[in-house]
Every structure is written in C-alpha cells, then in structure tokens.
Structure I
C-alpha cells in the first residue's frame, strides 16, 4: 500500500477501497507487532505505524466520498458504519503505538504479544472476506464472524486475566501496571472493533443478497 494507489480522479467502487484499507491495516498490525518485539529501539516502528494510520485516514476519506455510488439506503447506512469501524481499527493500533512512545516500557508483557497475535489473526480473516466482497458465500462469512467472536472473547479473557494477576501478585510497579493496563486495554478494544467490522460485513452481504 502506498500513496500512489490513492491518486484517483474518479470515485472507485467501495469494494476496492475496502481491500486497500484492510491490506494497509494488516501492514499496520505487523508493524505494531514488530514494535512490541523492539521496545529497546521503538522509534522506527512507532513512525511506521503512524504513517500507515495516515494512509488509512486517506482511504477512510475516499470511502466516505464513494458512498454516493450506493443508492440502496440500508446498504449505504451499513457501509458508512463499516467504514467507521475500519478507521477505528487502524486508529486503535496507532493509539497503542503512541502509548508505547509515551510510557516507554522497558520490557514486553506476554499479554501484549498474545493480544497482538489474536488481532492479526482476526484482521487476516476479515481481509480474506473483504477480498471476496460482494460475492461472499453467506455460510463462509457467518463462519468467519463466529470465529472472530471466539477470538474477541479470547482477547477479552487475556486482558481480564492479566489485570487479575497484577492485582493479586503485584509483579509490576504501580506506574508500569497503569501504563500496561492502558496499552492492553487499547489493544483489546481494537479486537472489539475488528469483530464488529466483520459483523457489519456479514450484514452488508445479507443486504446485498436481498436487494
């Protein structure tokens, strides 16, 4: 994904913008994973995440402009909500990178790597379904949505168990615990946004089938 792909004199169909958005978001997720693996030298990865988030913002703006191509009111509304969720995902990853920049943690918490791996797996599944849109098989996208729900619930459990362990064992200084609570909470919320994006995509497919 690069800025050249955004240069377009005529509106593109939303399915092409969605695909570019998810490709860019996956790349952003990979950069975030690299950041967590390189906390001793984070600057290049923080900047990479920020750059990809800015590309995501441009794609979001392009997608909103392309909404006028959809004449079906229900589908238009669902598409608008879907675009917002895509923007929430890439914003959530950038917010996580910015928190790393602010907090400057000295070592990684295992829960961060686990949550990032869950998020990347969810994004990969969403990307696979976007690649087929609007010709998705309903059974396939329903299975994908259910799989993402299971992963979202697992992410919630990882975050909950980490917080419970910290409160009971006091393994981190209070400042570090507060910092990681915010970082991990942000990651968990990003998995929520990814699940809800898949949920909206499923609704969009059903709406297209009814049209």
Structure II
C-alpha cells in the first residue's frame, strides 16, 4: 500500500473512531488533524483552478469541524435551528441535521450545500439547499470564493409543499425558497483525489469529504 493510501485509510479510521454521539476527545481531534497535515503535501491537485471538472462532483461529508477548534465537538448529525442553517432566512424553528452533502458543478459555477434535515422527532425530512456560485482567481488557485444567493427547503417525494410547511411548523403561506444577501465566504480545496477532498473554510472549518457517484440532488451530474 502506498503512502497516500495508507494515510487515507488511517485518516478514515481516525474519523470513525469518535464517541457514540459523533464527537471527539482532544486526542481524537489531534489525530485527525495530524493525518490531514501529513496528507496535504501529497495532494495530486495542487491547482484546482486548472482541474475544476475533476473537483466537480457530489460530495458527502465524512468529517466536519464547523469552526475553530473549540467548536469541533459538534458532529455532522446534530440538533440546530432552521434560522441558523439558512443564514437567518427561515424562522427560528428546531431541526436536526441528518446528513451534509456538497455539490460542485462547473456548468453554472454551482457550489451548493445540500443538507438533509429532519424534525426534532425524526418523523419528517426535507432537503435544505444552500444555492451558491463560485469563482476562482489565478492568484489563489485553491480558493473557491463562494456567493450563497438563495436557500430552499425541498420536500421529499410524495410530500406536498403544504404538508412540508405543516410538518416543520412554517406558516401556511411561507415561501420555501428565499433570497439571501450573499455573505463573502471562501473554501480552500487543499486536497483532492479520486475519492477524497479536504477543505479549509474561511470561518476556521475543516472538512473531509468523499466523492459520490450519485446523480446529484440540487443539480444533475448524469
């Protein structure tokens, strides 16, 4: 097994070696970060600006540190609010994050966060799509500068918009797609190969993602 594959295997094992609730102790976080640092110099895609079609894909989050180190204890699956997850576009209603995907597509410069959310009792689900566009500048070839311009709550098959509003506690006439005043954010693609991507976010986040072969939920990859 080559160095890269051995490091990736060790990193995946360290990510999976979390507490039952998905959090990590200090030693666990240190192990994840140490393995990431060992992997970064072996990045086969040091200039994503030149290989945007390779970076493009649906991606599933395997590890997500949402901000600076002191917030690293929050797992991907966690209780939150619709307001927080939508940059204040939706009301302050309780929801759970069940899964977090990201979809990057060159056509249309899409950089969309696709979050599966549920009601707190896990009885109802929906997709919360944060619609984004990206740009990459030659002077920062790893940096995806992202403008999130809209957020949308999408019901699953067989559930009407009216049913979705009732399930999540929204007003009967509440719009399910809302425009955003785009925050200025960026994410650096510091590692990308056939099945793994590592990003450093502008708010201190660290993310390890795995490439999916599914057709996409916000945009098509078929």
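Some observations on this one:
- Test item: Kirkwood radius over Cα pairs in Å calculated as 18.3, pick one of I, II: II
- Calculating distance in nm of label points 7 Å out along Cα→Cβ at positions 153 and 185 for structures I, II picks out I as the one with the greatest value.
- With P(r) over Cα pairs in 10 Å bins from 0, in percent, for residues 57-104 alone derived as 24, 48, 28, 0, matching label from I, II: II
- For FRET efficiency 1/(1 + (r/R0)^6) of positions 81 and 169 (r between Cβ atoms, R0 = 41 Å, to 0.05) computed as 0.50, the structure of I, II it came from: I
- When helix-only ellipticity at 222 nm (-39500 (n - 2.57) for each DSSP H run of 4 or more, over all residues; to 500) is computed for each of I, II, the one that comes out at -29000 is I.
- Given 0.30 for FRET efficiency 1/(1 + (r/R0)^6) of positions 161 and 193 (r between Cβ atoms, R0 = 35 Å, to 0.05), calculated: source structure among I, II: II
- If relative contact order in percent (Cα under 8 Å, 6 or more apart) is computed and equals 29, the structure in I, II: I
Bear in mind these aren't lab numbers, they're just calculated from the coordinates by the rules spelled out. Values in this document were obtained by computation on a predicted structure and should not be read as measured data. Cβ atoms are built from the backbone, for glycine too; each structure is taken alone.
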